[in-house]
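Every number in this text was worked out from the coordinates using simple rules, so none of it is lab data. Because the structure is a prediction, the values reported are computed rather than measured. Cβ atoms are built from the backbone, for glycine too; each structure is taken alone.
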Structure P
């Protein structure tokens, strides 16, 4: 029997699109792509989520990847403000969280995110209803590594077989299943379809 719902954050509870912040600080489309590739799609972004690299050290490497000074400056502005512009609460997800809480489920967050998450966590729909949060950078490991799922189970005394995980990346769902937690890939972002799946949980 499922007793706990575990949510990912980005592209599940909140919308996430790096183009939004690039639209604010960069004019040319080709330059936006360069900054997105150099920063948001970089190995350094993953290491910030892992907690093994600071934003400051990451930007040193990112700027070396960009040839022109104006692109380096733009990348810095995007880094400084990405959480303000990239993200917004996903429509309908507060209602999903509230409904699951009202039904008596434990509600948890398991997110690959940098240490900055704590500065914007109030944006997460229904955050006040969550029973616990695991942030990858604070644990020095990331999904789909088995260790981060085990941290969730151990910290909150959860039985994996009683948990149901929602993530937008199939690889992370597969990692959860390997640890005994079933899940749902929310790649299509269809809240109504997700709601139907949750209503069918047993």
Structure Q
């Protein structure tokens, strides 16, 4: 499977978001990663439904929406209708109703992802691997960009790969750069989220190519 590079717009210049998205598209980005934070599940507030809706009007790139929010089931419909192509929610936010959230996302004909925080054991995902399209392994504590990669978290990648179908996308987010990207892909990851590494670089294309 081709590696999917999904730049996180959390690190983009929000005054020029349309041009920032177009720039990474021209530089070879496959998806756009949209970090949604509510200030409760994680200690930060970021993008909401109106921004996703606006982005959808301006790009045909695949919108990879990562919900770092409590009670994600309450917001699935809004993000689906806003134009998200894939909606990833956190296991920790709804551990008692994971199947319900999966089915809700599927009801809107969207792809489904589940994410886990660094301290969550990957084994909690085993019952769901054949029901979803993507697993997102966080290699930093979710909430802020620019954090340092937690190497121990990368060891969840081969565990997931060993127990998943070949079609499952294994995505990694947190501290991704040209060095940590190689660690993750060597272990079996096939999608990488990078925010500050790409958007803080002087050459978006060179930065993206260094992750492949």
Q | Test item: P(r) over Cα pairs in 5 Å bins from 0, in percent calculated as 1, 8, 17, 21, 22, 18, 10, 3, 0, pick one of P, Q | A | Q
Q: Given a value of 0.80 for FRET efficiency 1/(1 + (r/R0)^6) of positions 118 and 182 (r between Cβ atoms, R0 = 25 Å, to 0.05), point me to the structure among P, Q it was derived from.
A: Q
Q | relative contact order in percent (Cα under 8 Å, 6 or more apart) - highest-scoring structure of P, Q | A | P
Q: Determine which structure produced the value -0.37, -0.67, -0.96 for log10 I(q)/I(0) by the Debye sum over Cα atoms at q = 0.12, 0.16, 0.19 Å⁻¹, for residues 30-141 alone, calculated from the coordinates; the candidates are P, Q.
A: Q
Q | Which entry (P, Q) yields the derived value -8500 for helix-only ellipticity at 222 nm (-39500 (n - 2.57) for each DSSP H run of 4 or more, over all residues; to 500) | A | Q
Q: For structures P, Q, calculate mean count of other Cβ atoms within 10 Å over residues 158-165 and state which one comes out highest.
A: P
Q: Taking mean count of other Cβ atoms within 10 Å over residues 38-45 as the quantity of interest, name the structure among P, Q where it is greatest.
A: P
